[in-house]
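J.: Next come the structures, one after another.
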Structure P
C-alpha cells in the first residue's frame, strides 16, 4: 500500500510581482515513498533544484509557490503557517547542498554545528548532543570523529565536509533527505564514496532520499525511480534499473547518449543535443523540446503533451 513521505501536486514556482510574474516550474506532481530513493535529473535550468527547494520550503527570496497539494510525513503544509511548517519539516527533513563550505559556518567547530541540530530538534542535552555528533561522524566514515568534532570546516577536505553535512542531517533521524547536486565539487572516487553512503543510509535506516543531479549515470546507479525534468516540467518517470535501456522520451535518450561508458566506441562522436533549452518563463505552446527533437511533428509544436504512462511525448507509446 502506498505510504508516501512526501506528496506534491501541481507545484508551480514563479518570480516577480503579481502583475509581472515569470513561472519557471510548471505544475509538477510527484510523490516519494518511505524508504525510496528518487532521482531528479535534467540540464542546468531545467527546474530540478527549484522543485526540490519548493518541496523543502527553502525557496529563495522573491520566489512564489503555488500547489494543489503539499503533504510531508502526514502533515498538510498548504494549510500551515511558517512556524508550523518549520516544526513539521525541521526535525524530519534534511537537506544536503552542493557546496558544504557555504552551508557550514566557517567560524564554528563542526561538532558544535551538528550538536545544534540535536539540541534544538531532538531536545538533547549538551553532552548527549556531542556524543551523538561523534557517533554520526563515525557513521559517515570520518576517521577519528572524537577529534574531528573540534575541527573547523576549513580543516576538513571537500569530501569530509560533505560527509559532515550528511551527518548533520542524520542528527534528528530524518524521514527524508533531499540532496542537491551533492557530489558536483568532488572527485570521482569521493563521489562514489558519498553515493555509497547514501545507499547505506537508505538500506540501514530506511531513510527516503531525493537526489538532484545533472549526472544521469550517477542517478541510474543508486535511484529506485528517476524523474526527468525539462524546461520546468517532468517529461518522463522511469525506474532507475530501466533508465539506461528503456527510457522513451527523446530528451532522456539524448541525455543518456551524451554520457560515455566503458563500452563506447572511441572512434565515434558523442551524441549532443542541438540548440538550447527555451526560457521556462516563455515556453512555446506545444512541447518545450520540439525545436531540439528528432521526432518532432506539427502536432508537437501546437499541443503540449501531458505526462501519461510515465512519459510526456506524442511520438512514443
Structure Q
C-alpha cells in the first residue's frame, strides 16, 4: 500500500507533466497559475488511495484524479469571484491578478479540461464515472447557491448549513473515493461504503475549516483568522451558537453580525467571547469527531484486510487535529 506522502508526490509529478501553456496564452496562463498553487490535493489523492485499497493500478486512476483536481479548481476560481476574495493560499486569486471576465472563462475551461481527463477510462466503467462526476458537479453548484442564499438570510438552521456543506464540500470527497473504487473494480457495496467514508470525512474537513478560521494559528492556517466573522459568514460556529444561546445572547450575536461599523478586531473579539461562553469550540470539535467516527465505521465495513485500511484510518484521525 502507498503512503499518503508517496501518492502526493506521484500525483504532483503527474500534474506537473501536463501541458497548460497553450494558445491563447491569456486564457491558459491563469489555469497554469491556479494549478501550480500548492494546495492539500486531498481530493485527487483520495481517488488514488481508493484505487490502491482494492489493489488497482493507481496509474490507471491518474486521469480521473486530474479530472477531480481540475473540477475542484474550477469551483475555487468561481467561488473566489463570487466571494470577491483577493487571496487564496496567500497568493492573488485569478480575478484579482487578471480580471473577472478572464477568471470566469478560465474556470469554464478548467471544467471542460476536466471532462477530457475523466473520459480517459475503460469503456465499461465510463457511465458510472460520468454519472458520479456530473452529479457531484451539480451538487457543488447547488451548494454554492445555498451558501449565497445564506448571505441574505437572518437565520440559518444547523440542518440547512450541514446540507449546504454536504453538497458544496463533502460531495467531492465522496466522489473522489467512489471513482477510484470503480476504476479498481471494487464491488458496488464497497464502492458505496468508501464513498460514504469520503463524504463524512469531507464534512469533518469543512467543520474543521470553520473552526480554524477563528481558533487556528494564523501562521499554520495560512491566512488571517477571524475573516468569517468580519464577512458575517454563517459558519457551523455561528449556527451552533444560535441554536444553543438564550434569546438575549442570540440578539447580541445577531447584532454583531449585522454591524459593519464596529472595528474589525473588536467585532472578532466580541463574537469570539460569545462563542467561548457557549463552548462552541468544544461543540464543533465533537461534531468533527462524530463525522470522523462515522467515516471510520463505513471504512470498517469495507471488505478488505484491516492492514490495507491503515492509511485511510490514519488520514481520518488526522482530520480531528489538523492545523491547516
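J.: Name the one structure among P, Q that Cα extents along the principal axes in Å of 60, 49, 32 was derived from.
T.: Computing Cα extents along the principal axes in Å on every structure in P, Q gives 60, 49, 32 only for Q.
J.: On Rg/Rh (Cα atoms, Kirkwood Rh), for residues 104-231 alone, which of the structures labelled P, Q is highest?
T.: Once Rg/Rh (Cα atoms, Kirkwood Rh), for residues 104-231 alone is worked out for each structure, Q has the highest.
J.: Could I ask something else about it? Quick check on the output: 4.9 is distance in nm of label points 7 Å out along Cα→Cβ at positions 144 and 288, derived from one of P, Q. Which one produced it?
T.: It must be structure P, since only it matches.
J.: Looking just at distance in nm of label points 7 Å out along Cα→Cβ at positions 56 and 272, which of the labels P, Q belongs to the structure with the highest value?
T.: Checked P, Q; max of distance in nm of label points 7 Å out along Cα→Cβ at positions 56 and 272 sits with Q.
J.: Out of P, Q, which structure matches -9500 when helix-only ellipticity at 222 nm (-39500 (n - 2.57) for each DSSP H run of 4 or more, over all residues; to 500) is calculated?
T.: This value belongs to structure P.
J.: Computing distance in nm of label points 7 Å out along Cα→Cβ at positions 256 and 296 gives 3.3 for which of P, Q?
T.: Q
J.: Given that distance in nm of label points 7 Å out along Cα→Cβ at positions 40 and 200, derived from a single structure, equals 2.7, which label among P, Q identifies that structure?
T.: P
J.: Another question, if that's okay. Of structures P, Q, which gives 3.8 when distance in nm of label points 7 Å out along Cα→Cβ at positions 152 and 240 is computed from the coordinates?
T.: P
Every read-out reported here was derived from the displayed coordinates using simple, explicitly stated rules and does not represent laboratory data. Just so you know, these numbers come straight off a predicted model, no measurement behind them. Cβ atoms are built from the backbone, for glycine too; each structure is taken alone.
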